[in-house]
1. A value of 1.3 was derived for distance in nm of label points 7 Å out along Cα→Cβ at positions 84 and 156; which structure in 1, 2 was it taken from?
2. Given a value of 4, 15, 20, 16, 15, 16, 10, 4, 1 for P(r) over Cα pairs in 5 Å bins from 0, in percent, for residues 76-131 alone, point me to the structure among 1, 2 it was derived from.
3. Matching task: -10000 is the computed value of helix-only ellipticity at 222 nm (-39500 (n - 2.57) for each DSSP H run of 4 or more, over all residues; to 500). Pick the structure from 1, 2.
4. One of 1, 2 was used to compute P(r) over Cα pairs in 5 Å bins from 0, in percent, and the result was 1, 8, 17, 21, 23, 17, 8, 3, 1, 0, 0. Which label is that?
5. When FRET efficiency 1/(1 + (r/R0)^6) of positions 4 and 44 (r between Cβ atoms, R0 = 25 Å, to 0.05) is computed for each of 1, 2, which one produces 0.50?
6. For structures 1, 2, calculate FRET efficiency 1/(1 + (r/R0)^6) of positions 68 and 140 (r between Cβ atoms, R0 = 30 Å, to 0.05) and state which one comes out highest.
7. Kindly point out which one of 1, 2 the value 0.95 was derived from, the read-out being FRET efficiency 1/(1 + (r/R0)^6) of positions 20 and 124 (r between Cβ atoms, R0 = 25 Å, to 0.05).
8. Distance in nm of label points 7 Å out along Cα→Cβ at positions 92 and 108 computed as 1.6: which structure among 1, 2?
Structure 1
Amino acid sequence: MRFAVDGMLGKLARWLRIAGHDTLYVRDLDAGPGEEDELLIESAVSQGRILLTADEALHRRALARGVRSVLVSGDDVVEQLLEISKSLGRPLRINFDSSRCPVCNGTLEQADPAEVPEDLRKKHGEFWRCSRCGKIYWEGKHWKSIIRTAERYEREVGRSLPRRGKTSRVDRQAGD
């Protein structure tokens, strides 16, 4: 799915990118003060994105313009993912094999281990590079926390949505 996310939901935007969703974050846009909401709505329209916002006024303006919009009120990422799933009527897919750069939304590609410092090569086997900003990623200590969050979402979404089929499953397990 493709999302456009407002400035109050930065952590959610990064998480959706890690989960494999093409996610435009308002701070990625070249907007001046007071222009962000309009540019976010225009981007959602022109790029076929679902708007995710914590701003009721922005949500109403988007709906009035025919933009599919979800008003997100939870503070916790899992709560937010559940709200989105309920609004869409189906679970959000979590596919870490399609993870995007949490910083810029670029696609991730396998990186040559020679590109990373030797101490990291000794601890981790696989590395990925962002096609846009060049940042290098690996499954470090934070990865277990990401997996726990995904697993918690998977458990909760199974309880909160009517079963019309299988819910998604976490595709990659935590590394060492």
Structure 2
Amino acid sequence: MSTVIFSKATTDEHIDGIVALQQRNLPRNLTADERNVNGFLTVEHSSALLWEMNRPYRHIIALDADEVVGYALVMEKVWKDKIHVLLSMFSEIEKKLRSLKKTDLKYYVMGQICVDNEQRGKGVFRQLYKKLHDQMRAHFDLCITEIDERNQRSVQAHLAVGFKEFHRYTDEQGVNWVIVCFNYT
């Protein structure tokens, strides 16, 4: 029986493993039943963009015998213009922070989290977030991410590890989003 090890993404093999796992979990590669039961990813990242996003804070990965079986991506605000589908999320976050008079809070976006089907239900999701929070809490006040409302597996998993609902909105394509937040303060 193998052991899952948690680490930071530092090699081409790590980034390639993230891309491979991501590809397997994009909606176009899943049946409707798989999307409903296991969830799905929304954004597709290139290897080049993942490398750029991997500085100065590293993505967190879960490895089983050198295979990437889970990951949590770090995305600072500077990347908002690189991924068009996320522009509305950043806009909604900023509006919500202004309405709460909390614009002084430093936040980053957890750009995506994914766990291989064979590793689900084994605590990998929770450990990825623990390692991510350990790395980021000294630098930021909040960890924020958004989840397609149809992806209830992900919504529930985030709430179970301590995220709180922060905001909901509907984008210009009619997709309903749940923005969740983990407060480090």
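Each value in this text was obtained by applying a stated rule to the coordinates, not by laboratory testing. Fair warning: this is a prediction, and the values are worked out from it, not measured in the lab. Cβ atoms are built from the backbone, for glycine too; each structure is taken alone.
1. Only structure 1 yields this read-out.
2. Derived from 2, not from the others.
3. So the calculation was done on 2.
4. Only structure 2 yields this read-out.
5. 2
6. With respect to FRET efficiency 1/(1 + (r/R0)^6) of positions 68 and 140 (r between Cβ atoms, R0 = 30 Å, to 0.05), the highest-scoring structure among 1, 2 is 2.
7. 2
8. Going label by label, the one that fits is 1.
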